[in-house]
Each structure stands twice: as C-alpha cells, then as structure tokens.
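What follows is a set of structures for review.
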Structure 1
Amino acid sequence: MTGGDVLDIARDGIFTLLVVAGPVMAIALAVGLFIALFQALTQIQEMTLTFVPKIFALFLSLLLLMPMMGSAMGGLMTRLAERIVAGG
C-alpha cells in the first residue's frame, strides 16, 4: 500500500464523515441560532430552552436521515472491502 492509497482512503473516509454528519450538524446549528435569536428578542434566559428543542430536532433529523447515513457508511465499507480484496 502506497502513500497515495492511504490518502485516497483517508479522503474517502473524511468525505463520508461530512456527508453523514453534515446535515445533522447544520440542523443543530439552525435550531441553535433560532433559539438564540428567540432568547435575545424575548430576554428569556432559561437553560432548558436551549437544550430541549435542539435535542428534539436532532432526534427527528436522525430518524429522517438514517437511511441516507446508513447508505453512505455502507458504501464506504463496500469500497474499503473491494480495496482489501483487490490487494491494494
């Protein structure tokens, strides 16, 4: 295995990580910004107000995006297995 092969595998893994985690992180960011704006406008500084809606949004997004995430991770595993079988 050459250095180029290692870089290809690492690049593929990082891209898969971004595809899997990116949408969930973007949803968490959007919900967090919305809650922060709501708190700034209403001057309500309740700690649970920041966590509970974000947790619900993350769980819902995970439920909706789980098939896409599983497909991306399965594709990565398939590509890695093919490289192992091919010997490089």
Structure 2
Amino acid sequence: MTENDELRKEAKERAEMKFSFYINIALYIIINGILISIWYFNGMGYPWIIFPLVGWGIAVVIHYLLAFVFPGRKFLDGMAEKEYEKLTRG
C-alpha cells in the first residue's frame, strides 16, 4: 500500500467519524427536544429529563473529541505505545 493510499484511507475514516458525529448531534437535538416536550406537557413533575440529556450529552462530547480534537488513530497509537513500553520495562 502506498503512502497516498494510506492517506486516503485515513482521510476517509476521519470524514466518516465527522459525519457520524453530525448524525449523532442531530438525533440528540431532535429526540431530546421530543423528550423535553413530553416532560413539559405532562406537568413538569420529577425532572427525569436530566438523565437522557446528561447521559447522551456526555457521549456526544466524547464523540466530538474523537472526531475533531483527537482525529485518527494517532492518539490511540500513542497510548498503545506507552502501554507497550510499560509492559516491556517491568
């Protein structure tokens, strides 16, 4: 595999990750909007809505970090290399 092919493969993986993030955030907004509406029109009793908002929100933030802040596998490769070094030392 040539260097150009490897770059194309990495570019495709990054684009797919970014696209999946956009899908994730759109679904987060739509579905949680519906859940907020249900909660609101049922009298705004116990604030159960916080659980899906925060839980899914944490997942969206992690997805964002993986797609835009730490793109590609270089971050994971660096972590794996550090773990390998720890294992070989002791």
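What follows is calculated from the coordinates using simple rules that are stated; it is not laboratory data. Just so it is clear, the model here is predicted, and its values are computed rather than measured. Cβ atoms are built from the backbone, for glycine too; each structure is taken alone.
Here relative contact order in percent (Cα under 8 Å, 6 or more apart) has been calculated and equals 38, so which of 1, 2 was it run on?
Working: 1: 46; 2: 38.
Of the structures listed, the value fits 2.
So if we calculate mean projected area of the Cα convex hull in nm² for every structure here (1, 2), which label has the highest result?
Numbers: 1: 7.2; 2: 8.9.
Between 1, 2, the highest calculated value is found for 2.
Any idea which of 1, 2 comes out highest on distance in nm of label points 7 Å out along Cα→Cβ at positions 30 and 54?
Looking at the calculated values, the largest one is 2.
Could you tell me which structure in 1, 2 was used to calculate helix-only ellipticity at 222 nm (-39500 (n - 2.57) for each DSSP H run of 4 or more, over all residues; to 500) as -27500? Provide the component values of the computation, followed by the final result.
Values: 1: -33500; 2: -27500.
Attributed to the structure labelled 2.
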